[in-house]
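A.B. asks: Next come the structures, one after another.
Every read-out reported here was derived from the displayed coordinates using simple, explicitly stated rules and does not represent laboratory data. On a predicted model such as this, the values are computed, not experimentally measured, just so you know. Cβ atoms are built from the backbone, for glycine too; each structure is taken alone.
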Structure 1
Amino acid sequence: MFSRGGGGAVSSISAPGILFAALGAVALLAPFMTLAANRIVAGEGVLAWRVAGLSATGPGVAAVVVGLVLGLPAGLALLRFAGAVLGLAGLLWLLMQGAPVLLDGAGDYARVSPAMGFWCLLVIFMLLMADALAGLAPGPWARAGLLAGVLGALALVLWSGALADLSVLQEYASRRDAFVRATGRHLGLAFGSLAAAAAIGFPLGIWCHRRARLRQTMLPVLSFLQTIPSLAMFGLMIPILGWVGASVPGAQAIGIAGIGFAPAFLALVLYALLPVVGNTVAGLGAAPPAALEAARGMGMTPRQRLWRIELPLGLPVILTGLRIVLVQNIGLAVIAGLIGGGGFGSFVFQGLNQTATDLILLGALPTVALALSAAIVMDILVDLTRPTPEHVP
């Protein structure tokens, strides 16, 4: 009766679809939005069909219910994907209709926010979409187009101001310049540390690949660095770089100090070395011995074998390591806000200090969106660089 089928005719009901429908039904009974007197106090929950008049909420609730129902059949992944899209559109409609109605006459400092029901339904429909995409198995360019479409639609909704009444966007409106600076700093930490780790780790990985004794020594050391908790690692950088900034002439002039960007950047680079070095070693070691032997027979030098055989065949594995690093560092860069490094973490920790949930979300939501987008883009690059069978030596 139950199945996870992908593309044939509907002959049964999807087990994940039943789970999503059951969880979605429960989530619909939970508060969908919260109305609070100000940004700090706890608010009062409002059910989805009560955030506005029935004529306004009816289409949104219907879209959510129909989306859950469309996720039930096994065998039609495209239908389940359409259900996920319809459900997400219903959630967006309810937010757009409910926020201005709830704020009407609620006071100058009142805030309205998505509540537990919304977040649960959002996760459910995203999981339903992921499950449907697994059945559709789109190619890399189709995934790139889908990502561009999702980001474009989200940008259009935000630009239109349709969700401007939500508390998290009111936090953004009052901190627009700070948010732009935090975005630049967060991107600098994540992508800058990735570039530095690649510049160090790629040559080191090649060296470890060619010398077994160095590999046996270096990889355990890098593995040990990964075991250090993130807060401890960031904390360890403070006295070290504080001493460097105070003792080395010119260090403070280029921004090296115990707090700020430098210790966060160095900690992220250290965390990134193991995936870069390890995947470089694994990727270079994946070349078939027969191909290497044939290259030797043709008179290729070790450098020629590296660039013409080992690196092209190992590139997908190496890019997988860079994917791990990028997603990891986007998340870990949040901790930089704790030591004055800036980034989205500054909003997260300010929100924690002020018990302002929406300020926390202002830092957390773009971090999650950036990490998910980076993971999808890197997965696409991995697939594009993976050699097809006819091109494998």
Structure 2
Amino acid sequence: MTLGVGGKSAEEALMGLGNMMAGAQPIALEEYRGRVARAQARMRELGWSAIYVHAGTNLRYFTGTIWYPSERLVGAVIPAEGEPQYLAPAFEEGTLREYMQVPGALHLWHEHESPYALLVQVLQGLGVAGGAKVGLSEDCPFFVVDGLQQQASGHQWLNAKPVTAHGRMRKSAHELALMQRAHDMTMAVHRAAASMLRPGISTVEVEAFIAQAHKRVGASGSYFCIVLFGGASAFPHGVKEPQILQDGDMVLIDTGCLVHGYMSDITRSYVFGAPSARQREIWNLEQAAQAAAFAAAQLGTPCCEVDRAARRVLQAAGLGPGYALPGLPHRTGHGCGLDIHEWPYLVDNDQTLLEPGMCFSNEPMIVCPGEFGVRHEDHVYMTAEGPRWFSQPAHSVDDPFGLAQA
């Protein structure tokens, strides 16, 4: 029997968890001000006059304003000089003011009015005339871009990614601390979930337990959760129908939570029962590929080289090549932060050089169609001394949580 897998009831597993949120503080106003200042310096470097950040994680990152996107335009213009200028429907004024953290004027539009014309007016009021370069956050919906283009204002509308991603890729010490806390919480949940597995349990029951467990450690629940048994584990993001656990099944659980908006994202794969020779072989190969990616993730290394390092291990063992199966069907990793997938990406066409503060997943999943899949996913952050783990990788196929070492 795999150590740490099974043996407890759900109630016993939950009782072993406690609130882990003590001392975790949200991002403070001064950090938001610093983000705006760095974005403005970046705009001046690029020769841009302003950026518009739409409702969502970009608006939250730069201004602290938590607002989810809809068909109504809500966002902020950040000029290269001066305070942010907010735009919102007039009826939302009171609510938006409660959420705004970085000070700035609020420009309102009524339901029958064009928010795009208003945005252009705001730019013009800032001295950003036609011909000026204005970035639109890369998450800006097409209807906003189209609405602005129809104003024929003469502005050069650009993808704001060179400003937004430039800031968000490089995490502060406070951001890293929040992400570390989220990963610590999810790792505790993973151990609890493994311990309560039993023959006949369904993936739906395990997902419900994980949501409860995340609440037990202080989160609002699971931000996301994938639970797969047996052959379904060969599908990276799951299948339509739930499964029932049987002896000898590969178990794949991918889940995470939020701590003041920052994500955790950890996947564990292990066998319920005794691993077969084939399961052991693929599990160990996945471990080797993940280790190779971590070793390659050095300061100044292009992200693509980290992906290639993992694939070399798999190809040397006869898997692949490239995305061919059995093998690794997707990129080796993705950045993380306020979004579960953000920059940089460990993929063959990402030339981004690794720098301190960058964070990313390391998950070179092996898919064996018709059999099972194994994904070890742990996240990494870059320091001045090189890569560090948010969560320690799985220990071994027989003892995935390293319980014998404790």
Structure 3
Amino acid sequence: MKNRLLLFLSIVFLAGLFINVSAQENKGIQFHKNESWESIVALAKKENKLIFMDCYTVWCGPCKALARDVFPQEKVGDFFNPRFINVQYDMEKGDGKMLYNKYKKYIIGFPTLLLIDQDGKVLQQMAGYQEPDKLIEGIKNASAGNDLFSLGERYKKGERDFTFIKAYISSLQGAFLKDSVTAVANDYLSRIELKELDKDDVWEVLGPTIKDVNSPAFNYVVQNADRFTYKLHRDRYRINRQLEGPIHAEVSRLIRLSKNDQGEYLPLVNDKAQEDKMLNFISRASLNKYNETKAKFFIHRLLIDGNYPEAWKYITDCANMGLTGFYSYHLQNYIEYMSAKSNDKKLLKEMLAKLEEYKLTENDKNPQFSYHMYKTMSVINSKLGNKKLAEQQAEKYNELDAQKRKEMEEYFKRN
């Protein structure tokens, strides 16, 4: 009798556990998965609902995160389940392939989330991982007629009040249309007094879009970074990150050692005024890497003047001081450039010695040597008259380069 009672209680417990787990699983969005599109459209017409479609692939990380963390949430299910026919399609198989071709102009990446009417017209487009509230807001706005495409038409007709711009930028961001966000934001910024950025609601919408180092708005943020922090109580870490990215990208452009399609070096960018402007920005906003940037610009001036021995002296000094941007990878780039431009044997020997020093670390856990350095060593040895060694190093480079290319091809085949 006792055993029967224990068995009965166990069955009741397991049944309750199963029911609880099932209830948890049913709280999120209930999807029709990879069913025939024809049947989905018929169901949408029968129930007089719009179609919410999750376009995914099996290899997409953000797709898996949405499916794991967002779609199962109760509040998400409560919004979507009564209102829409919810469907998921793998874009690489079955009807998913057909739907990808049908809607590919709206699918800029994965995941893409589409709201579609019963006639197959796309009403809303969102892309990338979406937080639950943002997802609900984006689809709710579309259901109310404030979809991305309707807002776009209103924008084309000249609507420019802040409330509208805020909604339009939010919709563009949800669709991951970064270039359009930038264009709309820049246009609006050009129409207002920059003092408007002192208002918190304006800053929240437009502040993060200000990334053009040559724009008046960027200059305004740089000049007012301290005031934004101490008077307006804005997050200085976020402001610095926003400013540093574009500034350091512009610094990289100014000092880049670029090649043409034939592998020949292009003329160096010669814009001292822009260099001084970037240094001023870094100093005025108290950003990181002022000394490193100043050193890079000084070396760049020496390279423009063709003073390669002096440039090499400062490059090695910066490397010895451990400055950011003067690691073995960066020195290899400088050496490759100067070895192509200079026949100074003393300089060539010094640069070759540095590469040979890096080669000693080839088998270390954190090597400073890269196989690309074999190619540069070959060029230098050729100029120094060491023809046989130059040929051996060129062969070594070609062998390793072919091996790396093959490894990359195999990787992309697997993934």
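A.B. asks: Between structures 1, 2, 3, where is distance in nm of label points 7 Å out along Cα→Cβ at positions 147 and 307 highest?
C.D. replies: Working: 1: 2.9; 2: 3.5; 3: 6.4.
With respect to distance in nm of label points 7 Å out along Cα→Cβ at positions 147 and 307, the highest-scoring structure among 1, 2, 3 is 3.
A.B. asks: Next up: For helix-only ellipticity at 222 nm (-39500 (n - 2.57) for each DSSP H run of 4 or more, over all residues; to 500), the calculated result is -24000, so let me know which of 1, 2, 3 that is.
C.D. replies: Checking each candidate, the match is 1.
A.B. asks: Assuming 36, 15, 10 is semi-axes √(5λ) of the Cα gyration tensor in Å, for residues 195-298 alone as calculated from a single structure, say which of 1, 2, 3 it is.
C.D. replies: Derived from 1, not from the others.
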